[in-house]
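No lab work stands behind these numbers, since they all come straight from the coordinates. Remember, it's a predicted structure, so these values are computed and weren't measured experimentally. Cβ atoms are built from the backbone, for glycine too; each structure is taken alone.
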Structure 1
C-alpha cells in the first residue's frame with residue numbers, strides 16, 4: 001500500500017490566489033528546496049487534467065527530472081498530479097485549499113509514494129536520499145513556509 005504523508009499551514013491569502021501560485025508548476029522552484037521548476041510539455045500552458053509537465057529536481061550534487069501529469073485541476077480547491085520517471089510511477093502530489101474562517105486559507109500538501117522496488121532503488125541512487133518519507137515531510141514543511149512568505153509578503 002502506498003505511504004501517504006501531509007503537511008498543512010494557514011496562509012493569509014484567498015484560495016484563488018494560492019491555487020494560482022501552486023498550480024503554475026513552473027513556479028514550484030520558488031518555494032521548494034528540492035524542485036527547481038520546469039516547463040509544460042506539448043500544448044500544455046497550465047494545470048488542466050491531462051496536461052503534462054517536466055520538472056527538474058536537485059538535492060546537493062544529485063539532479064534528476066520527472067514528468068508530471070495533472071490528474072485534478074479544480075480551482076480554487078485542489079490541484080494534483082502524478083509524477084513518473086522513465087515511464088515508472090514515482091509519487092502523487094496534491095494541494096488542497098480551504099478557507100480557514102479567519103479570512104485566509106489552510107493549504108494542505110500531501111504526497112503518496114507510488115514507487116515499486118526498482119524505483120525505490122533508483123531513487124536512493126539518483127537523489128542520494130535514503131529515507132524519502134522523512135525528506136519529503138521536511139521539504140513539504142519548507143515549501144509551505146516559503147509559499148506563505150511569498151503569498152503574504
Structure 2
C-alpha cells in the first residue's frame with residue numbers, strides 16, 4: 001500500500017508537470033495564438049484595474065524590469081497592452097490592458113475559475129479550509145526560496 005507521502009509526492013510533481021502545458025492548451029486558442037502562456041500571466045499581473053508601473057508588475061512576477069520590458073514591447077505591438085509615462089513622474093512607465101488585452105485576461109481567468117471549481121467540487125467547507133491552508137503552507141515554502 002502506498003503511504004500518503006508517496007501519494008502526495010506523486011500528485012504534486014504530476015501537477016507541476018501538467019499545469020503549464022494543460023493551461024497553455026486551454027488558454028492559447030485560435031483567437032490568442034499570437035501570445036504565449038507567459039504573456040497571459042503578464043496580462044494577469046497587469047490586471048483589469050488601473051494602470052500599474054513596470055516595476056510593480058515585474059515585482060509581482062519575480063522578474064527584472066528589463067525582462068518585463070522585452071515582453072511588454074511585444075505585447076504593445078500585438079495590441080494587448082498600452083504603455084504611457086506617468087504624468088506625476090516622467091521616469092515611471094505605466095502599463096495597462098487594451099480591450100484586446102482585457103478580453104485575453106478574462107479568458108485566462110475563466111480557465112482558472114474552472115480549475116478552482118473542479119478542485120473544490122465535492123469538498124465540504126472544512127475540507128476546503130484544510131486544502132487552502134495546505135496550499136498556503138506550500139506557497140510560504142516557495143516564498144522562503146525567493
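With respect to relative contact order in percent (Cα under 8 Å, 6 or more apart), the largest value across structures 1, 2 is given by 1. Source structure of the calculated read-out (log10 I(q)/I(0) by the Debye sum over Cα atoms at q = 0.12, 0.18, 0.24 Å⁻¹, for residues 14-77 alone, -0.30, -0.65, -1.02) within 1, 2: 1. Taking 62, 36, 27 as the value of Cα extents along the principal axes in Å derived from one of the structures shown (1, 2), identify that structure. Comparing all candidates, it corresponds to 2. Assign the value -22000, calculated as helix-only ellipticity at 222 nm (-39500 (n - 2.57) for each DSSP H run of 4 or more, over all residues; to 500), to the correct structure from 1, 2. Answer for the origin of the read-out: 2.
Cα Rg over 2.2 N^0.38 Å, for residues 46-133 alone was computed and gave 1.41; which structure, 1, 2, did it come from? Answer for the origin of the read-out: 2. Largest in mean count of other Cβ atoms within 10 Å over residues 30-37 among the labelled structures 1, 2 is structure 1.
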